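Participant: Once you scroll down, you'll see the structures, which are given as structure tokens.
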Structure 1
Amino acid sequence: MFKKCLNEKRQLILSFGMVFSFYCPFAYSQIVSTFDTGTEGWLIVQMEHGFHFPITEAMEPHWSANEGLIDGGIYTCDYYKITLFSAPTMFLGNQTEAFGSDLHFDIWISYTSDEEWPAVILEGAAKNLYYNMPPTMVGNWTHRSISLVGAGWRKSWRGGFATDTDMMEVLANLQGLYINAEWSDTGDLTYLDNVVFPGIPHFCGDQDHPYPEVDLSFDCRVDLFDIAEFSSQWSRIDCSSDNDDCDGADFNLNGIIDLEDLSMIASEWLMCTDVICP
């Protein structure tokens, strides 16, 4: 694994990036790290292979004023056996009120082994919980929302599934919150931004918070994530029900992806129907 940080700067390359010059930030509440002015007490830490405790080393992550999804962000290379971002004390302690809510964050990975790893680890007084996920797409910011209930969590990386009781026990005395920066067997360069714990429970997609018509990412927002999805379908002429109308990008259902579809995105640009929107 790399022991030297790569001098590498990621770029968000979108075919229509010049058409839309603004991004709608999420309206978060509770405990928030946006990294706009610094690392905000976050660390990068070492965990043993297999994602085993204890934490054995720690250091401050890199920070840049313009390396986040919006403004500042933190990042790390592959310094340790298992490298993770570690939340500061304001995220810890008695967090039982967070039960049933979501942990939100934006992440960018530069390398992947295409394997499922623990995306988040919660360290409790007597047990730890792991939420395994496949890697995000390389070279793109991805928003992740992880429910703070027992379902989906495990009692170790490959252990048995957790229950709501397990989650409540860990949240009652949360001693560590870790977001994985280790997504490749050979090297990593991982960026983190906009950590929210707990986020407001939301109801995206229900009757009162319907998806916008051009919401290709199904997060109740029309933003750069939808542009990224749309640009990957640009100029296709084979849209039909057989391919879900080019994965939903053929908004007017005329069989092609063209400027008419792009204009529909423009007409709903920055629309947000989620309960946590401004």
Structure 2
Amino acid sequence: MAKLELNYQIDGEGPWLVLVNGLFADLQSWSESIEALSRHFRVLRYDGRGQGESPRPIGDYSLSTLVEDLEGLLDDLEIKEAFFIGLSNGGRVALEFASKNPQRALGIVAADTYKKPSHLLKLKLQSWLEANQKGGPKHRFDVATPWIWGETIVEERPELLEYYRERAGLEKVHVIEGLIKGAMEDHDINFSNIIAPVLFCAGFEDVLTPPFNHEKLKDLIPGSEVKFIPGGHASLLEYPQSLREVCLPWLVSLTSINQNVIGS
């Protein structure tokens, strides 16, 4: 498979922190949190295949391929080890990367994610696939919205949904289909290989990958933690303060950085 030249951006100084986008997001989705994160870390955010300004090849968008893309990017940038924050499918990418490269992952925040798609999750994702096939990208977004966004955000920030809806309408049909099929594949992440500390975060209103499923994930990795935060499946985008107030302190606690600087 030909190597892709992925779009990326680096901010700040310090230990490397890699941000891994949700399925249909791009590196700009983290913008509200970069200032806080880059005070403590050298932050790498990137567009995976089919996202943002990166290429959109026809073909494979499987979890293994997304992880290979990430490995290639880190190798090109000579990043030997890093911390990770991944949202939704980005959490799966971070966890699979840590399973395949245990010495390169220093700590992982995996938010609103899953280990292997359950039959129920596949049914939810199948409805997105069929909506995309029958009505196109905006119809897919409309069908997916009740599964992705928390009720509070839908009521209080309709402009946020409209922003993402307009962006969704510009996406290529084959990319959406590839990403959804990749999220549905029967790939089971081998948690036993992960040696890095893991923090699972789950939005209180997440109905796609509910909070109780994250409790189960925590039990599969000794020493891992779970935190419940505001929002739905897109919790860290809906409420960036959770990333700053919950995820960042946890990550800083894993480093030699003086914790007194948190929140400064």
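Participant: helix-only ellipticity at 222 nm (-39500 (n - 2.57) for each DSSP H run of 4 or more, over all residues; to 500) computed as -12500: which structure among 1, 2?
Facilitator: 2
Participant: Out of 1, 2, which has the highest value for mean projected area of the Cα convex hull in nm², for residues 155-226 alone?
Facilitator: Comparing 1, 2, the top value of mean projected area of the Cα convex hull in nm², for residues 155-226 alone belongs to 1.
Participant: While we're looking at this one, here's another question. Given structures 1, 2, which gives the highest value for Kirkwood radius over Cα pairs in Å, for residues 99-194 alone?
Facilitator: 2
Participant: Here distance in nm of label points 7 Å out along Cα→Cβ at positions 219 and 243 was calculated and came to 3.1; which of the structures 1, 2 was it taken from?
Facilitator: 2
Participant: Have a look at 1, 2 and say which one yields 5.1 for distance in nm of label points 7 Å out along Cα→Cβ at positions 43 and 235, as calculated.
Facilitator: 1
Participant: Which structure, out of 1, 2, was distance in nm of label points 7 Å out along Cα→Cβ at positions 115 and 139 derived from, given a value of 3.7?
Facilitator: 2
Participant: With volume of the Cα convex hull per residue in Å³ coming out at 115, pick the structure among 1, 2 it was computed from.
Facilitator: Considering all the candidates, the number was obtained from 2.
Readers should treat all values here as calculations from the given coordinates under stated rules, not as data from a laboratory. Since we're looking at a predicted model, the values are computed, not measured. Cβ atoms are built from the backbone, for glycine too; each structure is taken alone.
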